[in-house]
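Several structures are given next for inspection.
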Structure I
Amino acid sequence: MQGGDFKSDVRIDGKVVIITGANTGIGKETAIDLARRGGKIYIACRDPVRGVEALKEIQDKSESTNVHFLQLDLAQMESIRQFSKKFHAAESQLHILINNAGVMACPRSTTRDGFELQIGTNHLGHFLLTNLMMDLLQQSAPARVITVSSLYHRFGFINKTDLNSEKHYWRWLAYAQSKLANILFARELAKRLEGSDITSNALHPGCVNTELTRNLDWFSRFFVRPCKMFIFKSPSSGALTQIRLAIDPELENVTGKYFADCKEKTPSRRALDDETAEWLWQTSEEWTGISIPNTVA
């Protein structure tokens, strides 16, 4: 039930890591693991109180004081830009960026900037963050960008006429669209970073017993609860795939791929649509107000 395994004694001393949403679930487990390996870890979380609480727990469990907290709200473009300014002031390098945070199956609501919450947080927030960090990733190469998607991407499609779900909204379809967007983004980023010594991959962590199900209605939670107890992965098992993508020397030159259970897998046909990936990139540039060259050398 716990999926694939990854065991390694690889150290990452001196490497700087950002993990979004690391105050809970697989993000927190990843932070603990990478801190134990000697990394300088920045946990980027929306809630300052929970972020500081998680910071202390990660430091205690990893026995590392080289773990830091910076506030980041992926549902607010100004917060992402402020995070970037603070991080650039503190660091001149970034070796590993793990786009881990996410929301799932929310009642329809919007971000501060008017985007549907799931496409806004899961995709657009990480799109902007990654591109604002690109200069540091380039300076630190070899570097890695890891984006957490979901098996549920297989039920999604990119609605080019209603990407923001303004004409019609169903929470699970919007979630699937955002998770499909994660893979398309990771693949398009890999294409644009070809020859740069920066890799970009996406992953499905598995069905993990985390707080991600907090937005489900009571009926859904009733049926999910026994699955979480007996079928879902533990957060530590769920973190293994992104840990492997972050540190495994065997994956140093692997890019533009999709992983699950610590192994490379084939995503859905829609996730391999290069034309849609390029359209989504261009649309994301317009919506986030950032312009990126077609190639990064």
Structure II
Amino acid sequence: MAAARGARPGGAARGRPTLEEVARRAGVGRGTVSRVINGSPRVSDRTRAAVEAAVAELGYVPNRAARALAAGSADAVALVVPEPESRFFTEPWFSGIVRGISEELSRTDLQLLLTLLSGRQERERFAQYAAAHRVDGVLLVSVHADHTLPDLLADARIPAVLGGRRHAGETAPYVDCDNTGGAHRAVTHLLGRGRRSIATITGSLDVYAARCRADGYRAALRDAGLPVDEDLLVCGDFTEDGGARAMRGLLERAPGLDAVFCASDVMAAGARLALRRAGRAVPDDVAL
């Protein structure tokens, strides 16, 4: 009779190779195999070679969950995006963030856990999940002013870093850019091109970056000796549709405007579409 497919020598059904089997094949103890697998320097080259050969022959794959449990870690980092799926999958900025984080984590043994949270209840549920040490750390992006997740993670002593801030007095560790200065330079560029009726389409103003970019817009106009017309500040909520709606509103209230500073590329795409449909050439009629 033919042997069963995948059977071990002796007729036993093939299962996942164990650490003990690797040790027997290499002629060493279980602890020695564990040290080799974990990269310990306290093993001779000859013994390391024997263990590595046994691992290759048996097709042994370390149990990451067991190793993490023994080490008191989860071997995972969570990227938390408190936004609905509709925005996450249409905003190129998010794909860039995921790409960058994945590239860095690929140099480690850590896994990336991507989590989208669109409501307060989901954020609180995730905080409980993280507090159970299911992840070793959390990266949060697109945080809004009223988000308490960073505080919940801090209370649970889960390391967390924010991409951006909730407010000027942020207490959680964060990485941010000069949103105010960047907006100031963009509007100054438009002024340098001779534009004088400059509007802005901001992001959601419960996002600190959006408020900073609006502040930079105002500061550039003041520095040029121009008045700030608050009617020319319209919220576009960081989406393409929002940018288009905001642009249509601006054209209705200020048909003579000659430039628009958009707080994101996605909103600029929507604004450009609205301008084209209104018969305005970019940048001849309206600089964008």
Structure III
Amino acid sequence: MIKEWELRYLIHNGKVHSVEEIDMENKPKKISVYEVIRIIDGIPLYLEEHIERLRRSCELLDVKINKTDKELVNEIMKLIEINEGYNLNIKILCSGIEEKIDDIYLYYIKSYYPPRSIYEEGIHTILYKSERENPNAKTYNKQLRERINEELKKRNAFEALLVNSNGGITEGSRSNVFFVRNNTLFTSPPSEVLLGVTRTKIIELCRANEIAIIEKEVLSQDLKEYDGAFITGTSTNVLPINTIGDIKINSCQNDLIIRVMKIYEKDKDNYIKQKS
């Protein structure tokens, strides 16, 4: 049984199984595309955007999911119901040996939501030299994930910010990253990063609220020129960065970051209310 499975039941190719019945580790796969969706009070947050990104990831690898959006939604809601898992993350994993998806798993995973104190203090991050092979596709690279986890543990860091061969900071190892300078947000161009659902939502909300955003690489050598930074993600929302390596950034007191956090929280709450 794969270690990341949580609760009692999962869904495999449309059928409900107890987690003890399936051994995914004995099924080596060439293709592995996934999506993680946060469940709040039984409601999948930004569900439509997550399904759209899952399909886009598959298309980038030239494979298709043989399920309609309605079928995927129904299976997600069934998983929530049978597990009574109302506040946890769900993972959709699509895998295959050849150029097609032949296994679709839906299951709960261990989820960590930072406490309020972390948002008030900010997080410690490090720089890590690495580039994704196919940045826009949400695929799993076990070896890279293990190397980064080892480095995070060694340096007592919350997240690693990936640095490409040009010295540009593209994204976090499991998040997107934004920087603040002169009341303007900076984040990497879409072609260079995983287009996270939270990232996309932040950009959309900021533009609607007349907050300037420039999609441009931030060079690691220029970090001291910025006033603040934050990461975004399914479980972290908008999370201020306190330090990048040995560089201190006063993100938690940055007025623009505080404003973005409030705008996002309001939109998230409204979405849950509308779907309840």
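Figures for the structure shown
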quantity: Value -14000, calculated as helix-only ellipticity at 222 nm (-39500 (n - 2.57) for each DSSP H run of 4 or more, over all residues; to 500), assigned to which of I, II, III; calculated: II
quantity: Parent structure of the calculated result 6, 28, 35, 23, 7, 0, given that P(r) over Cα pairs in 10 Å bins from 0, in percent is the read-out and I, II, III the choices; calculated: III
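Values quoted throughout were computed directly from the atomic coordinates according to the rules given, and no laboratory measurement underlies them. Note that this is a predicted model, so its numbers are computed, not measured.
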